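Participant: What follows is a set of structures to go through.
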Structure 1
């Protein structure tokens, strides 16, 4: 690659970067980006949030609450209240 080609490549990349920067400053871009991202990932998030526990975990959770403990949903175990 000659020095002229290297300079031309750098100029083209700078132009593309500047165009992307100017385009990304518009609020409508970010609103549309957020909407599309939300539409793409909503089914996965919804399935994860609404997923039921197994019967064994549900029994452990009810036993924990009955004993007066606090159930930790992330670790799936009982914590004693102090």
Structure 2
């Protein structure tokens, strides 16, 4: 279970569906921008072939779990202390 804080634009301070949709759109845009920066890096540094090989060799793995693991984060998004 996770608790999410959503900014509310109404005078009662209670998030409504429109607030949820605005936050979902904002988070979607952040992810799209991050992926575009990664693609730009891959292409501008001439690493498309390396990326293609990586995709072939890691087919079927959960890339989200892999990223979380490589960054040393727990599944809940809280940094683990070593």
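Participant: To which of 1, 2 does the computed value 3.9 (distance in nm of label points 7 Å out along Cα→Cβ at positions 21 and 45) belong?
Facilitator: Answer by label: 2.
Participant: Tell me which of 1, 2 gives 6.2 when you compute distance in nm of label points 7 Å out along Cα→Cβ at positions 5 and 61.
Facilitator: Going label by label, the one that fits is 1.
Participant: When Kirkwood radius over Cα pairs in Å is calculated for each of the structures 1, 2, which structure yields the highest value?
Facilitator: When Kirkwood radius over Cα pairs in Å is calculated for 1, 2, structure 1 comes out on top.
Participant: Looking at structures 1, 2, which one was helix-only ellipticity at 222 nm (-39500 (n - 2.57) for each DSSP H run of 4 or more, over all residues; to 500) calculated from, given that it came out as -18500?
Facilitator: Of the structures listed, the value fits 2.
Computed from the coordinates by the stated procedures, all read-outs in this text should not be read as laboratory data. The structure displayed is predicted, hence computed values, not measured ones. Cβ atoms are built from the backbone, for glycine too; each structure is taken alone.
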